[in-house]
Structure P
Amino acid sequence: MTESSTVLPGRGSRRASRTARWWSVVVAVPALLLAACVQVPFSGPVQPGGEIEQDFDAEFDFLPSGPAEGASQEEILAGFLAATAASQNNFRIARQYLADEVEQGWNPYAGTLVRSREGVVERIDETTLGYTVALTAELDGLGRYSPAGEGAQELEPFRFVEEGGEWRIAELQDGILISQQAFPSAFSQHSLYYYDAAFQNLVPDLRWFPSRAEVASRVVRALLEPSTSWLEGAVVSAVPEGTALAAPVTIVGGIAQVDLTDEVLLIDDGQRRALRRQLEASLRGVSGVAGVQITVDQNPVQIADGPLGLDVPPQVDARLLVRTDEGFGFAGAAGVEPIDALSSRVIELGASAVTLGPSGTLAAALAGEGVWSVRTGDAPPALLDARPGLIAPSVDGYNFLWSVTADGAGGIRATELNGTTHAVEASITAGDRIVSIDVSRDDARVLLLLDGGTGPRLVVAAIIRDAESNVPVRLGQFEQLPIVEGTPIDAAWVDEVRVAALVADDEGVVAQLFEIGGRTRSLGRPAGAIQLVGGNGGTEGLRTLTADGAVLEPRGSGWQATGTRALFLGVQQ
């Protein structure tokens, strides 16, 4: 090894577009003794760990060291990268490594890079070090997460100056760099909420913020900006145009005091209620927040009480919806409980797939000649789509039944209960086989599992509706999720910000969990699974059906039989 290639195994790192910064998940960093070419000596050798299977809340603070007396440039750089793990007090410790001229100008919140492995330091000249690193993800300044491209990325050089006989960093990018191992404990995820176009449902937009850096204020500032681009056209905000956060959010007695600029004084009381509800939903994940008070110039804004208690996230019946030899309905200890006349009609049709709408009184069923509407009242089942080759349908909260053929012939249709059919434009590639289609419970997004010449694709897209009638008109841009190679089997909504999919590979069936705007991980291998449905409770609410009729549920790192047997599982929208 030469002086120009020093490996830095910093544990945490992070940065933004055109901005780099770093940090380590160590509780205390000893004085570093970097010679011309050594590894950063944390408390011990770095050992690679296994895949992180679940998030956890760290109940301790990171305590990195400040710069040591007489430290070299390499030691200062390594210490700085480690110190950026501590976001407390506006990254106070990390700023100690910076020259006076940049200490306050450096913006660690401009963005984040998540590195997949150790970076490499190169000496450029007597006062400059370069840093190259492989990345796995990137966050922008508003907490939006996106996977990084392949290959190593060279960051802007770090330039050093001497101040009082000690080296300090005088030039660097804004933002920080963090390791993927450190990321889950250093950052917390928060759902920002926007409304669907009809102001009927709250729609989440997943973001990530440093866990100990004025999270409430960062959530509000991000919420005052537009949603993530792929949601455009499907969501709106109650935030008046031009509104800004006038002062940091404070939490007093469980109430978040949100001081906004005076644009909120120009809107009516109904919009103020909607704005408060939007803020309450977005801040509910912040520790200590039980409610919101909007102020202007620190004076409370009067907002009358009114109906806007939206279910966040929407919940369904906790029981499993099944078709068994006994019948169709909700599985319980005493057997299958039917859903009024709907259950007998599903059985009479000989349905092979059913999605129950949010009202519990309407279902979309695949049976015989095609897709049927099935209701609990006096109305008989109605055949709404008779195209050959249809797959399991979906249904939304506006009572549109969604149907599509496996080969995509005729496109996606949204059909009203009176039989009126609407074509839904979607950029499905010619030759793609459509495996599953599922509308989200907020009626603003759709999940598609596709199989084509390039392999499986799992995508979510915004549902763009007509503003007057709520008729689905088209799907927005496809947001692609990193599904494994193999033959796609099924996909389902896990909760409002996560989905799951089944894929068959050479070793059997693998289940994957995807955060929409976050990370991906394996859910193990449910042997023989042919169908996947979600319920309540996140991953604990998932169920799979095997080819021999056994219903499985996730337990620990595997899947176990529930004791229920079924012909198929019903989806609850």
Structure Q
Amino acid sequence: MNQATLRPGLPAEPPGNYRPALRYSGCVEHRDVMVPMRDGVSLCVDIYRPDTADKLPALLAIAPYNKELLSREYAAAVPPQPAWSSLWAGAVEAGDTDFLVSRGYIHVVGTTRGAGKSGSGGNPAWDYFDLIEWIAVQPWCDGNVGMIGISAYGAAQLQAAALQPPHLKAIFPYDPGPAYREFRDRNPGGVLHTFPLTIDAGAVSHGSTGAPGKLSDETEALWREAMSNPDLVMYHSLYNILSMKGQKAPIFFHTLVRPYDTPDLVRKAEEMFERIQIPAYLGTGWYAQTYKSHFQGAQHWYAGLKSPRKLMITGPAQLERPFRAFHNEILRWYDHWLKGIDTGVMDEPAVQVYVMGANQWLQADSWPLPQTQWTKFYLDSWERLRTEPFAEQSRDGCTAPDSFVQMPPTQTRSIQKLRYLTPPLAQDTLVAGPAALHLHAAIDQDDTNWMVVLKDVGPDESLQTARDTGPLPTLPEREVSRGWLKASHRALVPERSQPWKPWHKLTREAQQKVVPGAVEEYAIELMSTANLFRRGHRICVEISSLDLPTGVGGNTNVEYIPYHVGSSKTTLHKVYRDATHPSHLLLPLIPMHSVTQEDAV
């Protein structure tokens, strides 16, 4: 059994004492430098370097976002803003130039082809290769190049590494985007959501919008099918995109008319794992469960890569913007790989995740942890969860199902749900890793969305008594994970599935409508979590089929929490939980005796 360690640390700052020394003062700027690619189209970059003749390693940040938001003058006007600030801006994520330059790195910030001040047209396939090799031979660079940044800046790092430019020595992709691109990592369980609309306002990509044009015969047929789907049409923003036939939000349009995975997409993703051969430090945060692609992507990249790699999952709140978090850890990584300094970064466990509830960092050798005890919590009557299985041929349990009826968003703003809770826990319980809900259920329509929320409820120091206090007092609660599955996408790939990590086919060919009234088994993946359920708290799982935008006019009033495409039909859901239908929540319990507690200094 491998030992794990809990260490003190802030949610966005992994534990460690590495503090790279200040080496330079002053910064030389080269703004709007046009770098020609092999086909003659130029990318526009800004270069920030120490005021010295020394040759130094470079860190490249590149994305389709406006690089002007990463300028020193913007940073001077807008200090780092927390996620609840009205001035928080997600795209300001290329890194802290002043920090990097003063500690001996050149910071190159660029905009991809077809965006901002960069050129358009041609073929961008080798742009990252060409730009990295151009940086490496400049008189101010020592030939060692790394990359930095969040989200699109993170995704660019993996795409660049797959091209294998000789001078790219290591990467640090945080929130790196999907490993299984286009659909699977973006839409777990095949449930469509509106995250692309949430971030579209910050784009600076070139383009023009014309009248709806002619589609290929295949796409025209798929478009007609989508246009006749009331689940899509009832959302005006989605109907708007569909009616424009790809002139508006073309990538999202493609997903709306082709909401499926394909074996070819899976194959291409896994071929890309093989092409990335340099060290990679993957990262994400618990907040990224809501928009999924970065959260799933970081873990799938970590699992798929064979090169030296590490994984970090930060706390539940979005990082400050402009991005400045864990820069000591970033330079600890790059001082090792680009400067040859023994920082100890490869001597520590490969995985570190922030544990909610404990408010500490868990460090371990792998993810999931090797000492995980996969534990079933069975759904029981009266909103209960139990670890004892139902006794067969007995009166244990109740064969009558629990049920809820969900009306569509054209008729209600009320979200109906079932929930199940453990009794107050007798001891601290550490849950860390992937999880799943195995559900036996029936519906009276041919499809629905299963939406599952795992919560930490409590504290509850009371015992139920004969007094009329109700089944459960009002208690504080905190969400720690979510999962989704479109009922018609329930088919699994057995050879790729684990009980805690179901792999659904998600293909058009495998999609199968539900027979109304038939009891089906659904394996619903919950996003990984790490939470210490304290003594006296309760583990809670909620089951619903709809979520809604929390603002008005289809917008959300919380950054980056999109709503999902729900059903346009009123649907009765029945959940069975007895010896014949052992519906259960599968959680990764970590024995507390296998975890070393490191006290704060």
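Here helix-only ellipticity at 222 nm (-39500 (n - 2.57) for each DSSP H run of 4 or more, over all residues; to 500) was calculated and came to -3000; which of the structures P, Q was it taken from? Working through the options, I get structure P. Relative contact order in percent (Cα under 8 Å, 6 or more apart) was computed and gave 18; which structure, P, Q, did it come from? For relative contact order in percent (Cα under 8 Å, 6 or more apart), the value 18 is produced by structure Q.
Looking across P, Q, the calculation of Rg/Rh (Cα atoms, Kirkwood Rh) that yields 0.98 traces back to Q.
As an exercise: log10 I(q)/I(0) by the Debye sum over Cα atoms at q = 0.07, 0.10 Å⁻¹, for residues 95-414 alone, calculated from one structure in P, Q, equals -0.38, -0.75. Which structure is it? Going through each structure in turn, the value belongs to Q. Calculating distance in nm of label points 7 Å out along Cα→Cβ at positions 383 and 423 for structures P, Q picks out P as the one with the greatest value.
Here, each number is a calculation from the coordinates, and none is a lab measurement. From a predicted model like this one, the values you see are computed outputs, not experimental measurements. Cβ atoms are built from the backbone, for glycine too; each structure is taken alone.
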